[in-house]
Structure formats: C-alpha cells, structure tokens
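Coordinate-derived values only; no laboratory data. Please read all numbers here as calculations on a predicted model, not as lab measurements. Cβ atoms are built from the backbone, for glycine too; each structure is taken alone.
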Structure P
C-alpha cells in the first residue's frame, strides 16, 4: 500500500508518500500559488507515477467527518473529491493539531528539542498537550496507554477568549478578542504595533530583528509575548494537567522560543500560588520537525 499524506497549513502545504511508515518524497507548496488542495495534489502526483491506495490529510481548521475547511484561508477540502483526484477509496481527514497528537509517539528523537527538563519524572498520568502557534493557534490534549493508539482530543482553542490572567497583562486588555488574535504570527506583529505604533514588521521580521541582537524594540516585544505565553500555558496546564509534557509546534513557536526565552516561558508555572511545585515539573519541548504532522497522518491512516 502506498499512502499519500499531506499537512495543509494556513501558509504552506506539505505532501509526501509513506510506503513504509516513513515520509519520503516530501514537497512543500506555497498556498498562495494555488486555489485549493486539489490543485496542489494534481501538481504533486504529476511528478510521480506511484499508484496511491490511501490518503490522509491534516487540515489547519475544523473537520466534520469527510469534509474540512481552513480557518485562515477559503479552502474547503472534501474527501470524495480528493479520492477522485488520487484514484483511491480511502481518504482520512483530520485536524492538524490532532495529527500532531498522533505523531508524538512516532517522531524521531531528533525531532524535538527540550525547553524544560525537570529532574523528577511525573509523567504517570500519560497526559500530554500539543500547542500549535503559527498562522493560527490551536492545541491537542493527548492521552497515551500501553499497546493502544493515543487518544487525541479535537478542539478549536484558537477561537476561545483570552484568559483574564493574559488579558490583564496586555498594554490594552481588550486589544485581542481571541487567543489566536494574539498567539499567532499576525498576533505577534499586532503586539509589536501596540507597543511601537507605526511598525510595519511582520512576525518573522520581529524574530529576526531580535536574534540579530541590534533591535531592542523587537526584543522587548518577544519578551512580552513569551511572558504572555507563559501565563497562557499555566492556564492550560491547570485545565489539562499534561504531566507527560507540553509540546510546542508551528513556525511562530519555533521562531520565538529560542534558548534565551526558555526561562521566561517557564516562569509563570513555577510561581503559581498553589500548584507551582507540580506545574514546574511538567517537561516542555519544541517540535522542530516542520513535517511532524505527516507522522500523525500515517498513524491516523493505520487506525
């Protein structure tokens, strides 16, 4: 069986084959160059003569059975239409953060970089949390059990209101109505403009300016952003108790959470008035593999 897998993000789409349980022939497509996933898939399969027997697609947006849509782009994805293009009858659609949840048990060791490694192992409840920060925001609570597929919960956390603990730490508490409005690439740029009116820098430019060591204003914004993220993570940790670990994914998470920001990220956990000692022992990692969701597509297709 040759499985085709795809990760459709808000900005890019990654497509690969997985004939033996590992992605190969990976290609990356800029979504601005296409009018939908069908055009992307036609472009991809036009470069291969491999017959496709099954397909699994992760989508950065809600999935309702055999149909899904992107949250930040007017793309609608239908399993039947995909099957017709690929000439296969088995098409699985899943949310991209759900795919990352499935991927946790399959990722190569080098795919994750530690942010916080506590000395004491408290992973006994087998609960993890994947937090995706990129073009948009979402998360996936994961529960693992021996000899069983992981249970990955489907949520749309980006559209929730910001917790009070985060909103009250903003220069303007009502500036960001939803979690995704702040914790995303566009949110990082908006936070910088709020701090420094007139700025035209996007999120990527802000990260690069900070890392250059020559832009104190960009560094100030990243410190604030990471401190706000620390507050959010404390709220999420209390809600989901991910004692087996918090895993950050997405281009913004990878860009912002450089080593100099790690102490800022874990600060709020340790200072919690009642559960600080437990929260501070939750490990944190960054999923550095940009194609990590593809591993989750393989797992979803095998269920």
Structure Q
C-alpha cells in the first residue's frame, strides 16, 4: 500500500517558520517513502478562519516547493461526517452533554491538587457525567448551551489497551511503540458549544477518510495522540504511524505564533528571503534532511 502523508494547517493567520519546517519535513519524508502528499485545511473554527489566509497558505507552500494532490479537503465541508461519528459515540453511551461555563469550571477546580491535562487545563468536573438522562434532556430542551464530552474512563474500559507507533520522537525522546494514556486528558470535548465537532474528532475522521498512513507534526501535539488513538479505537478507524518533530522557537525559546508577524513567511518573502533561505533558517539546508 502506498503511504499517504498530509499537511493540515488552520487558516487563522499567516504561515511562519514553524509551519515551513513542518511542511518541508513532512513533504521530504513523504517523497522518501514514495508516498502521496495531501493538503487539508482545518477550518472548523469559523470565527477565526479567513479565505485570505487559506489563499496565503496555498501560495506560501507552493513558493516553498511543496506540491500536493487535489482537491484540497476543507473540514467545514464535512460536518456531516463528524456528526455521523458523534452518533456512533452516542449510540455506545460514551459521550455526555456538559453544561458548565468556564467560570463554573474554574471555581470547581480551584484546588491545587485538581488534576490537569498536558496543556495545564483542569480536568472537567464529573458533575454532568452523573446527571440522569432525563435531567440532561430537560436542560437541552430549555436551550442551555452544552458541549459533548467523552466519558474517558468508560471509553477506556470499552477500548482496552491502546498504543501507537512513533517514528519521530516525543518531547522527552519517546520513540517506538508508545502506550497511549487518554486519562491524562480527563473527559475531553468531542463537540463544542459553538461547533458540532472538535479538533480531536475531526482530525481522526479526516485521516481515516483520506487514507492517511503517516502523520508528521510537532512535539506540541505528541500528547494529543493519546486522545486521538482512543477515538480511533472507539470508531473502528485505523491508527496512522506518527512522526513528531522538534519545534521552531523564537529567541526566548517559545513556540512561534501566528501573531508574531516577524517570522511569517509572507514578511520574510517581502524582505527578500528565498525558499533556500527559509530552509537554512529552520535547519534543513538544501537537502531538507535536518534534525528531528
């Protein structure tokens, strides 16, 4: 089977040097493997996604020398697929409506010993998971906003042991077969209050629909893989091979942000940078091999 790789940016800002490194490394690994390369636009956040940013992404990638198959998949065009995945989770009684506001969550989790996920966000309190179905239905009927969260403990019991194959390395040098521990995320969201899906649910649905076999991305998403592997098992979807790589950081060691226009590819191009300059800036050189 021919390998399938994908690059999946969000059109909520201009691409920067970190995106350039990720795209070039992804593309180089795909070519080395003789694979197919796909571009996916992850635009489920309609409040932040802009057509002009999508156009800029496509222009910047082409300037870098990255090529991909068409058509480009846009998440906003596949909400029905995410809804079908949610229906499967509902049918298995693995999700529940969560009604707490941010303020209520903050007050309920203010204790220092309250568990937090890898991003430092407190785990969602178990209050709504314990609601009787009829009470939850009454709140929904009353128009109280709610998200859908996975019952992680129940889902893990249903799924059994989980792992993935890591061909890059995690933040602490993890490599090989990695044991997935979704419990570190608590009851994570699978459908937001404002959008009828979540990053985790959409990405595993998309990867399966596109036949993606290799996911190349930064260390910052290493721990998110555990939640995604859980959803893949629950939905009967294949688990790709993952390759997590180093991040490009600023002078202070912080991950680059789209809000930092000094490192945007567009600004660098206007200043006279060439694609070879960009390769050198991110430590790839002309060969595209570079470090992990």
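Structure notes:
- Identity of the structure behind 2.3 (criterion: distance in nm of label points 7 Å out along Cα→Cβ at positions 146 and 202, calculated), options P, Q: Q
- Entry that produces 5.3 once distance in nm of label points 7 Å out along Cα→Cβ at positions 2 and 234 is calculated, selected from P, Q: P
- With respect to Cα Rg over 2.2 N^0.38 Å, for residues 10-89 alone, the largest value across structures P, Q is given by Q.
- Calculating distance in nm of label points 7 Å out along Cα→Cβ at positions 106 and 138 for structures P, Q picks out Q as the one with the greatest value.
- A value of 2.8 for distance in nm of label points 7 Å out along Cα→Cβ at positions 42 and 186, calculated from one of P, Q, originates in structure P.
- Winner on distance in nm of label points 7 Å out along Cα→Cβ at positions 66 and 274 once structures P, Q are ranked, highest first: P
- Among P, Q, structure where distance in nm of label points 7 Å out along Cα→Cβ at positions 50 and 162 as derived comes to 3.6: Q
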